[in-house]
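Chemist: Below, each structure is written out as structure tokens.
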Structure I
Amino acid sequence: MQDQNSSRIVVMTAGGPNPQVMINALARHFPQLHVIQEEPESKGTLLRRRARRFGWLTALGQLATMIASRLGKSLAARRSEEIIRDYGLSAASNANIPVTHVPSLNDPACLATVTALEPAAVFTISCRILSPETLAAVPCPVINFHAGINPMYRGQMGGYWSLVERDEGNFGATVHLVDNGIDTGGTLYEKRLKPSPRDSLATYPLLMTAACVDISVQALEDAITGTLKPRQPQGPSLLRFPPPIWTWLYHGLTKRIW
């Protein structure tokens with residue numbers, strides 16, 4: 001008799017509409033799916049970390065872009081609804097999907113939950129980076145959904161930067177194994193898309209999420225059957241970050257890329 005845990009999938013996330021779209025879609029394919037949801041990092045924590053890396057001016061400029069993009073989500077609500085509808089998906093909370101809440105995915109409570117569930121694979125989406133200690137302790141493949149094509153568009157806002165750099169052919173997403181780097185693990189699947197002129201920072205990630213349910217399902221099915229075939233993607237490896245507000249406005253006004 002097949003172990004009931006042999007097809008269980010655990011999704012790790014900080015929550016939000018885009019991850020919920022993916023979670024709902026995955027639950028259709030993997031009925032034993034279980035979600036571990038961490039508390040999102042505070043804006044203050046993110047700001048201080050970016051300030052240490054870029055300086056306070058750039059960090060505040062990046063924060064301003066994130067605020068502007070969040071405001072833009074309300075303006076882009078109609079486009080978001082259209083994407084979800086066109087792909088036959090849902091962003092509604094689903095009470096039938098079990099959720100375990102933890103302070104952080106690197107908290108011992110998270111690892112204890114994974115250990116108890118014994119999943120075939122862990123799928124991460126929109127969450128903080130797993131520490132090397134946490135990653136080493138997870139006893140199954142860890143697969144990440146990344147809204148960008150690796151390795152050229154690692155990090156954040158990969159779709160946006162591909163458009164800004166006139167590299168429209170690399171607007172897309174990657175499903176890859178997680179290692180100790182940032183989006184540096186072996187690629188499992190990737191998909192390139194063509195955004196609508198009505199898309200922007202507020203909708204690029206949702207478009208990628210909705211369009212890449214199929215490759216996410218395939219990667220998890222490969223993990224269940226033990227047929228994962230990661231490959232090292234070719235090209236320059238660049239880590240991306242949100243543009244400061246002045247950069248975002250410049251490209252928006254001169255290239256109509258918002």
Structure II
Amino acid sequence: MDKYRVLAPDLRGHGDSDWCPPYADQFLAGDLLNLMDYCELDTASVVAHSLGAHAASFVAGCFPNRVERLVLVEGFGPPRKAESITGERWRQQASQFIDVARTMPSQRFFPNLDEVLDRFKKIYPNLKDEVASLIVEKSVRFVEEGVEWKWDPMTRDWITTSDPDRYEEVWEGIECVTLAVLGRDSYDRFWSKMMPPGVGYFGVDLTPINDEILEPRLSRFKDCQLEIIDDCGHMVHYEQPDKLLQVIRNFLY
């Protein structure tokens with residue numbers, strides 16, 4: 001994008017950034033603000049995906065003067081019914097999260113790069129071989145035990161600290177125009193595997209993307225445009241990179 005100077009940081013615990021818990025939204029947002037300050041950027045347009053989108057939302061919602069335009073790619077979190085959460089439901093979900101927090105996550109090692117690639121291609125069978133290979137090569141590192149993903153398994157702690165009612169309230173503080181990009185098949189290809197129906201946030205069953213889910217969420221924003229990209233799940237930039245790039249270009253230009 002010749003109009004923009006592009007900075008592409010790895011979140012803490014991801015890519016080549018250090019493993020540095022905690023991974024709560026507020027800490028990730030602080031990292032983004034620190035990066036902007038380090039680069040002497042008073043304001044910036046921010047494009048972010050998934051967990052990064054939560055961090056970007058907190059920056060834009062709590063420090064609205066710092067973000068000019070905002071793109072949230074799959075940044076709404078898991079689909080859920082928009083309803084109030086009772087104390088009983090909160091305690092039920094909190095007890096599940098406490099059980100998660102009591103166990104140390106185990107890092108996954110693979111004997112070689114080919115095995116990682118085979119596993120990855122089973123998850124994303126529609127990717128071209130060269131694209132899948134590039135993603136895997138950039139996402140792993142070689143260690144004494146073999147090959148491991150670069151991301152810290154403790155990043156799973158985000159799910160134990162994030163409150164969807166609170167981060168939806170953060171959206172209400174966003175002043176800039178926002179673009180929300182969703183993958184049409186995100187529920188089937190991603191969220192249903194992470195959080196099966198009956199387990200969703202705070203005891204509420206996950207519900208596929210539909211108008212009933214989207215409207216209450218979109219109404220939280222002062223100015224939010226919506227783009228749903230077909231034939232892709234949560235990892236829109238893997239499965240439909242050209243379409244995603246075009247949507248972002250149209251919005252930023």
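Chemist: Among I, II, considering only volume of the Cα convex hull per residue in Å³, which has the greatest calculated value? Show your work: numbers first, answer last.
Modeler: Numbers: I: 125; II: 135.
Structure II comes out on top.
Chemist: If percent of Cα pairs over 25 Å apart, for residues 87-214 alone comes out at 45 when worked out from the coordinates, which of I, II was used? Spell out each step's value before the answer.
Modeler: Numbers: I: 33; II: 45.
Of the structures listed, the value fits II.
Chemist: Also: Can you rank I, II by Cα Rg over 2.2 N^0.38 Å, for residues 47-142 alone and just name the one with the largest value?
Modeler: Working: I: 1.46; II: 1.52.
When Cα Rg over 2.2 N^0.38 Å, for residues 47-142 alone is computed for each of I, II, structure II gives the biggest number.
Chemist: Which of the displayed structures (I, II) returns the greatest value of distance in nm of label points 7 Å out along Cα→Cβ at positions 39 and 191 on calculation?
Modeler: Details: I: 3.5; II: 3.0.
The structure with the largest value is I.
Chemist: If you rank structures I, II by mean count of other Cβ atoms within 10 Å over residues 31-38, which sits at the top with the largest value?
Modeler: Values: I: 19.5; II: 14.8.
Greatest value across I, II: structure I.
Values in this text are rule-based calculations from the coordinates and carry no lab data. Keep in mind it's a predicted model, so treat the numbers as computed, not measured. Cβ atoms are built from the backbone, for glycine too; each structure is taken alone.
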